[in-house]
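Visitor: What follows are several structures.
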Structure 1
Amino acid sequence: MALAQRIDTPVAFDPITNEIIQSSLTAITDEMFATMRKTAMSSIIYEVLDFGVALFDAEGQLASSGSGIPGFIGMLEPGVKAILQKYDGAQDIRPGDIFMTNMPHFGGVSHLNDVVLIMPIFVEGRPLAWLSNKAHWVDVGGAFPGSINPEAVDVYQEGLQLPEIKVIEAGQPNQAVLDIIAMNTRIPETTMGDFWAGVASMRAGEKRMQAIVSKYGREAVEYAISDYIALGEAMALRTLATLPMGDYHAEDTLDDGRKVQVTIQIRDKDFIVDLRGNPEQTQTALNCSYDATMVDVQMIFKAIADPQDFANSGTFKPLKLLVDEGSMFAATYPAAMSVYYEVSMILLDLLWKALAPSMKNSFPAGHYASICGTFLGGPHEDGHAHSIVEPQLGGWGASHDRDGLNALYTGYHGDTFNCPVEVTEQKNGLMVDRLALSTQAGGEGEFLGGKGIELDYRILRDGWWLTMAYNRSRQGPWGLEGGLSGSTNHVVVHRAGGQGQERYSACTALTLNKDDVVKVFTANGGGYGDPKRRGLKQVRADVRNGYITPVQAREVFGVAL
């Protein structure tokens with residue numbers, strides 16, 4: 001709906017009340033988010049905030065998105081629509097029902113670890129809206145601990161599949177389903193705790209939604225939701241009209257040598273992303289679903305189209321995605337997808353690269369472009385197996401007027417945080433020897449790329465393991481306007497007793513023993529502009545601050561100290 005159409009629509013309800021209801025939708029998802037954070041069992045949820053919540057209209061259109069990972073929130077709309085497609089309305093969907101899915105191929109999910117809970121809200125015997133919660137569960141079974149297996153050839157090797165099932169029916173838990181889940185995870189207490197935290201989050205949202213309906217009436221709430229979605233579309237179209245029209249293209253080479261490419265077409269009322277002609281899906285876990293790919297498109301569009309305002313289904317109406325089914329960006333069942341997030345980062349970076357040269361006020365040079373998901377686990381002194389799941393911080397690219405940001409999460413992460421060292425050591429049974437800004441070279445320019453990190457995990461007991469898969473391990477983030485590429489993401493394992501060291505860009509359940517040290521290196525962002533244009537005073541300050549060495553000052557910046 002265009003902006004003019006929305007303005008001309010007769011207002012059936014008091015506009016002040018209408019806006020109060022719309023603001024209440026945001027408050028509901030904020031409360032759902034807070035409830036999940038305060039009741040979850042695993043640090044990946046309550047510290048890192050690796051989850052998302054949202055509210056939808058009766059047809060499954062995103063009405064209000066809470067805080068959390070944008071990729072999670074964006075995928076929840078197809079998740080709700082998958083439930084509506086599978087179940088036959090009032091016959092199969094009743095008050096008190098809660099549905100569950102973790103199937104990345106069939107709507108709303110990214111990989112098996114990201115479990116989606118979906119709940120209808122009934123008013124006067126009819127569905128008014130839907131609530132959903134999606135969170136990363138630390139373990140859902142499969143061949144290896146943590147359920148992440150970069151070398152998996154299909155989804156069967158990755159863990160338990162939950163194909164849009166009803167886990168709670170009319171308020172009564174399906175104990176058989178819960179027992180199956182508990183028996184297929186290596187950490188059942190934590191897993192079931194996170195499940196009930198998700199349920200609590202949605203029940204809190206339902207309570208608040210019912211209170212709003214009781215106060216203002218069903219019709220007023222329905223109108224406010226539809227008007228909110230229409231407002232989102234009107235704002236998106238207005239912003240789209242201000243963007244530079246044209247075609248934008250970018251290519252890149254993956255660490256394994258394959259080429260990827262994209263063309264973005266910006267028109268008056270359309271934002272078209274053409275990913276046809278990219279590599280086919282592989283017999284590894286380096287694949288992602290169509291829904292995950294669409295989320296990348298949504299995020300890059302939102303980055304240039306009013307990034308500070310709300311987002312709902314209307315915000316993304318102008319988007320069109322062209323992609324080959326069965327490609328790495330739209331893999332089909334039963335493709336493995338446990339490291340889908342690296343494909344999503346490859347794509348987000350590719351879209352970013354296509355637009356950055358023409359939109360310098362919106363995009364810096366390339367950032368470290370990898371989730372750098374690090375999965376560690378093993379026996380703890382309490383007799384139980386412990387696992388830690390930690391995405392890593394990294395460097396962001398420099399822009400046309402300032403240095404890049406140090407040690408920040410990727411553009412995919414949204415409102416997430418790193419796990420504090422104290423929590424990692426006390427809860428997860430590791431010692432963190434060091435957490436510092438990177439000393440690697442890379443990202444030099446008139447403006448410097450932000451620094452990645454160096455993080456050392458010391459293993460305290462025999463029988464631990466490491467799983468990881470990092471993108472940008474061979475070729476650093478791209479620079480702009482003569483700025484140099486950044487450094488690389490990788491892990492170096494130092495074996496105890498000086499028995500050597502090993503470098504990895506990916507590994508699955510690598511054996512670790514007491515006093516082995518896992519050294520994580522994340523990339524510096526790309527630089528912006530010719531390094532020779534960086535001022536003498538600034539170069540001297542960079543050397544004093546440890547950002548560059550005297551040798552770099554002389555050889556790269558042309559400054560002899």
Structure 2
Amino acid sequence: MKIALAQMNPTVGDFAGNVARILDFAQRARARGADLAVFSELCLCGYLPHDLIERPDFVERNHQELQHLAAETPLPSIVGYVGRSRGETGKRAANCAALIADGRVVFEQRKMLLPTYDVFDESRYFQPAESQDVFSFCGRRIGLTICEDVWNDKNFWANRLYQRDPVAELAAAGADLLLNVSSSPYTIDKRGLRHDMLRAIAREHRLPVVYVNQIGGNDSLVFDGSSLVMMPDGRVAAQAKAFDEDLVLFDTETGSGEVHDQPKNELEAVDLALVRGTRDYVRKCGFSRVVIGLSGGIDSSLVATIAVRALGPENVTGVGMPGPYSSPGSLTDAQELARNLGIRFEILPIGPIFDSYRQSLAGVFAGTPEDVTEENIQARIRGNLLMALSNKFHSLVLSTGNKSEMAVGYCTLYGDMAGGLAVVADIPKVMVYELARLVNERSPVIPAAVLTKPPSAELRPNQADQDSLPPYDVLDRILKAYVEDLKSPEEIAAHYEFPLELVRSIAVRVDRNEYKRHQAPPGLKVTSKAFSVGRRFPIAQKYVI
């Protein structure tokens with residue numbers, strides 16, 4: 001039997017578009033001699049539709065489109081969709097995958113293990129399956145699982161989250177081939193973890209594992225695909241590309257298939273994730289163009305290069321907004337970057353507007369010294385100008401703040417935080433530099449001065465980030481340990497031999513700036529714990545670190 005791993009990019013709620021894409025993949029798979037096409041989890045409606053699932057009409061539309069797809073598909077296919085729950089009590093919907101062939105639904109399996117951690121909240125919507133069943137196809141006894149169903153192997157995980165193991169149950173029922181349809185979002189190092197987990201399952205149960213994952217950006221989540229076939233001897237027999245639609249074939253008789261190139265390292269994977277996430281967020285939200293405030297700094301320079309790769313230079317506009325404390329080099333670096341990228345560049349000085357603000361506020365501010373208030377006014381003027389361009393030219397504003405700044409509140413509400421998508425909001429500052437250097441290895445578009453000058457917001461004379469923050473290589477280690485690994489200040493200080501007072505001060509800043517992050521635009525998630533979906537801390541609270 002030849003199995004086609006159909007790795008596609010669905011859009012949530014776009015039934016017509018998703019069905020057309022499924023049919024196209026199935027037709028291509030048939031033309032290449034496939035006997036079965038396997039698609040990803042909830043590919044019919046897109047993953048994850050969140051509270052759309054609670055709408056009865058949405059669930060009904062899933063069933064209507066599945067019947068239409070069954071009647072039209074040129075090849076037997078495994079398709080994921082939102083189905084109806086069979087239980088008399090509990091949730092009305094189920095996370096389902098169906099084998100469609102000969103114009104009908106031949107077999108259906110519901111998802112058993114429903115994740116409720118990190119970005120997942122599937123128990124909110126779905127009723128879990130009560131059993132796992134094997135079905136026969138082309139002389140094989142096949143076990144069908146859905147995403148989380150394979151993430152509970154007792155020999156791989158030291159601490160399992162669930163009592164039951166659907167894979168073990170299917171193996172005991174006589175399955176000789178395991179299919180897993182997934183919508184597993186990307187995070188750093190997760191591709192390697194999946195590979196090791198699937199290899200452990202294939203070896204333990206002595207059966208091939210066909211894993212099909214979706215690709216694409218849906219809101220903050222980016223899906224990497226990286227679909228593969230793992231053989232019982234631990235060999236990868238087939239693998240699709242990362243972060244791109246792909247169709248690869250695997251022959252169960254010969255145990256061979258197509259293996260496509262993968263990112264060379266994790267930094268390349270992050271780079272691809274940001275490009276894919278930006279492209280899909282912009283386009284799936286109905287935009288084609290973006291506007292970016294170019295300060296001449298490293299963050300905005302990196303975001304501009306990502307936008308150009310995602311959307312093309314003709315769809316990117318950079319805006320320089322020099323203020324009273326901007327250095328001449330900042331503007332010239334932004335201009336050079338724009339020329340190198342081939343994007344439109346506009347200059348909108350904010351000095352006269354800032355003077356007008358100060359004049360308007362002179363009476364109520366009389367007798368008070370200038371402080372961060374005046375700095376924030378400059379940032380908010382820039383945010384206003386960018387949003388005006390967004391409104392006038394139907395262009396989405398890409399904000400440019402990084403994770404390190406967002407963590408400690410080194411950002412301005414309604415200023416540099418203004419925008420429709422925060423491209424690098426989950427990228428620590430040190431990694432921003434690493435990604436920028438990776439960009440320049442391919443083509444030196446970011447001016448050398450941007451990579452070497454000290455970071456500065458340039459909102460007061462001779463300002464530098466290090467005036468308010470520890471060195472970024474120190475800050476980023478503290479933040480990862482505190483935010484992602486949930487270590488205490490005492491543990492962090494002891495591990496890195498940092499002063500405890502420093503670590504505590506950073507932790508306090510993280511906690512006190514929760515209110516800012518709740519008002520930030522969506523950011524693309526690439527780390528294990530981003531300041532968006534998957535991290536739920538209260539704003540009004542008095543827990544003391």
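Visitor: Work out FRET efficiency 1/(1 + (r/R0)^6) of positions 254 and 318 (r between Cβ atoms, R0 = 41 Å, to 0.05) for each of structures 1, 2, then name the structure with the largest result.
Guide: 1
Visitor: Have a look at 1, 2 and say which one yields 15, 44, 28, 12, 1, 0 for P(r) over Cα pairs in 10 Å bins from 0, in percent, for residues 54-157 alone, as calculated.
Guide: Derived from 1, not from the others.
Visitor: May I pose another question? Have a look at 1, 2 and say which one yields -9500 for helix-only ellipticity at 222 nm (-39500 (n - 2.57) for each DSSP H run of 4 or more, over all residues; to 500), as calculated.
Guide: Answer for the origin of the read-out: 1.
Visitor: Give the label, chosen from 1, 2, of the structure having the highest value of percent of Cα pairs over 46 Å apart.
Guide: 2
Quick note: the coordinates plus some simple rules give every number you see, no bench work behind them. Just so it is clear, the model here is predicted, and its values are computed rather than measured. Cβ atoms are built from the backbone, for glycine too; each structure is taken alone.
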